[in-house]
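Asker: There are structures below to look over.
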Structure P
Amino acid sequence: MDKEFSITGHGACQEVGRSAFVVDFGEKFLLDFGVKLHVDDVEYPTEINEHVKAAIISHAHLDHSGLLPYFYKNSECLSFMTQATLELADILWKDSIKIAEFEGLAPKYSKEEIERTHRYNFVVPYKKKLNLTHDVSLEFFDAGHILGSALAKLNYKEKSFLYTGDFKVKETQLHTGCDFSEGKVDYVMIESTYGDREQPDRKLEEKAFCESVQSTVERGGWAIVPVLAIGRSQEVIDILSKYNINAPIYFDGMAKKVSEVYFKHPDLVKDPKGLKRALNGVNWVQGKQARGKALKQPGIIVSTSGMMKGGPVMHYVRKIINDPRSKIHLTSFQAEGTPGRQLLEEGRIIDEEKRMMVKVGCRYEKFDFSAHPSQSEMITALKKWSPKEVFLVHGDKTVMDKFSAKIKQETGIKATQVVEGKKISFE
């Protein structure tokens, strides 16, 4: 009889955020360990109370890597990720401590635990097989999501298991899409963020975004573009450069530090020269005085954070919030409970500095530059991988219900939703 394996979900089960899964191939492996941000608090995965042989981090976004230093309060296992992921995650970990202290909260981990995380980390390049145990090997493939993001392929003897983390099939402004050279696999654990829908045409969305930004400045307003520090900020700057937008562009927040990491890894970007040219062509904001300068004449301000929780973007929003000529251009997924989601659904936003709800008098619109795959992209990927069974994570339950039905209809493959705290066995 074949050996029985299992998956246990500790987060991102029928929800988006706080990804954390333990897979058991005789030895247990932790796949991602992230957090979920809300307006007033942070939600964490359930505790890992079992011995883990190794931790594998798919990419640097906080909902996948954000709690790893806390894991190293008690663990001495090795963790595996790409070099770019480690560099980007380190920036986010240190920033999380600063934000917690600023908000008067006790950080979940300390700088010492971040250093401890580095001591136990093992950097793995793409397409280099590494033996984790006598029976289990790991190989990373470019996931096309952000810099350093990886599809993690685990092999146990003759069986193969692929964890997608967050991935993208089609090319974007920065990346060429995920690498399918891993071939067919026996089992796939796949993200389901957009498993119930198709995304708009990327080129048309870029054009609409640039036209909106240009018209905002031409009517005498400021175009505020909240961005995720990793990936989206660099992509937005690159798009604005490509469309030759005629307006001063200011670049603020943690995205500046992240961009330095992009400069260090040109081999992981589709057009590194174009990106460098775009980033060098904007006004990098340094300090409060420079922020005042950015608001002296109508222009474009690209700033973290993408969901408008934390980061300097709210400094600019406060200045233009009642200006009907100005516009907030949201460019990323807005998680439930975030100020960006609140803006879209209610036309108002919480000002965390003033601790009050404010009605928005400026214009606002969301543009879809998602680095996640749409339903058809994921079906294409599953047909290439041709697994025996698919495990769905990182998606709302209503989305997963539709996605699992579509998988069955299009491929005939069994799709199982991973439920928090419930062990799923497979052979």
Structure Q
Amino acid sequence: MSDKIKIFTISDHPLSPSGVGTQTRYIIEGMLKTGKYQFVSFGGAIKHPNHDPQHTKEWGQDWIIWPVDGYGTADQVRAMIHQQKPDIMWFMTDPRFYTWLWDIEHEIRPHVPMVYYHVWDNYPYPSFNKVWYASNDHVACISRLTHDILQTVTPDVDSSYIPHAVQGDVFKPHEPEVIQQFRKEKNLDDKFVVFWNNRNARRKQSGSLIYWFKDFLDKNDAHDKATLIMHTDPKDVHGQDLEAIMGELELIKGEVLISKQKVEAVDLAMMYNMADVTINVSDAEGFGLATLESLSCGTPIIVTLTGGLQDQVTDGEKWYGIGLTPSSKAIIGSQEVPFIYEDRLSGADVTQALTDIYLMSPEERHNWGQEGREWTQKAFNFDTFVETWDTLFTNIHDKYGSWNTRTGYDTYHVEEI
């Protein structure tokens, strides 16, 4: 029997490139490097060629990944809990995907404490989530907004603010001559480059951005002086046909370029370095990892002041890019999420923000970007991220135990009527 703390995780596949998958991998690998942990993981949210258990060459049997459809099923969780006997269950993403899991918390929590890494995009306070928040031993929150929501809706639940982190040794500024050579190879050496790195999905406002970028080009007579690079799938079924929009607006001479091939992190870092600004105009964003990576590379950002993007663009006093206040807040919802704000930007505000950075000198943009790099190293550095999760897991293990040592959870409670 190993004396290591065994953690069972459920999330996007931790070797996938999604923000949830990437951060899950960062946490797991950071913990494994301490020598104190073992992991068994459900890797979900992608289509698998098969469902055989997987492991990495580096971590061997200390980290086994089980491919699952969706995020797994109640029976799969029951089997994993009783076969693997983990000490902690950890899971991450939007709560809509885990109501089935909380439905069986009375089967899990008598044996294993549940730690939820919470993603939520916006106000009003989601009172309808209260029952789900109360079904955990600890809720770690992705943004200050999310943490405020948690503390307000369920103040009795233990919680903490743990923002995403960025690998500063990968996403880092490159030497000017290296950047210039790369831009020259891409025929962009004399262009103002705007970078957008997101999934082509409705809330990301990808089509709107192309329209607004054309307005920027028209306003500044910059059709041959600026390029928008969109790192995404232009035909994503959850988004718009970006190539059709480009054709409709006659942006077919290099004004908008599509990068749709998946690339390694080091290549993505070069793309951030090549850009003059990275933009995110989403109407809802739990965190927005791409803009944090951009700041870490020394490239300023333009973002909607929504969700976790607010934590990145300012420290409350200084700004590391341009934060755009939504021009409207529409209450939208569904049967699962009865109400939530959708933060919409004014196209004129986006056009003006692009113009403001376009008119800055290269030196001004560079210096601003360096301040952003320093900010990410202070507030979102990888070492602090790993230390924070290590401390949290250790404290939960010591405080709540598991199986024969489990404390802090009663299978019933008494109320006076």
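Quick note: the coordinates plus some simple rules give every number you see, no bench work behind them. Here the structure is a predicted model, which means the values were calculated and not measured. Cβ atoms are built from the backbone, for glycine too; each structure is taken alone.
Asker: Quick check on the output: 2.5 is distance in nm of label points 7 Å out along Cα→Cβ at positions 49 and 73, derived from one of P, Q. Which one produced it?
Answerer: The correct label is Q.
Asker: If Cα extents along the principal axes in Å is calculated from each of P, Q, which structure is the one that comes out at 72, 47, 40?
Answerer: Label of the source structure: P.
Asker: Quick check for you: by mean count of other Cβ atoms within 10 Å over residues 193-200, which of P, Q is greatest?
Answerer: Q
Asker: Can I ask one more? Can you say which of P, Q returns 13.8 when mean count of other Cβ atoms within 10 Å over residues 201-208 is computed?
Answerer: P
Asker: The value 0.45 for FRET efficiency 1/(1 + (r/R0)^6) of positions 233 and 353 (r between Cβ atoms, R0 = 25 Å, to 0.05) was derived from one model only; which of P, Q is it?
Answerer: Q
Asker: For structures P, Q, which has the highest computed value of relative contact order in percent (Cα under 8 Å, 6 or more apart)?
Answerer: That would be structure P.
Asker: For the read-out Rg and Dmax of the Cα atoms in Å, for residues 321-368 alone, a value of 10.5, 30 was computed from one structure; give its label from P, Q.
Answerer: Among P, Q, the structure yielding 10.5, 30 for Rg and Dmax of the Cα atoms in Å, for residues 321-368 alone is P.
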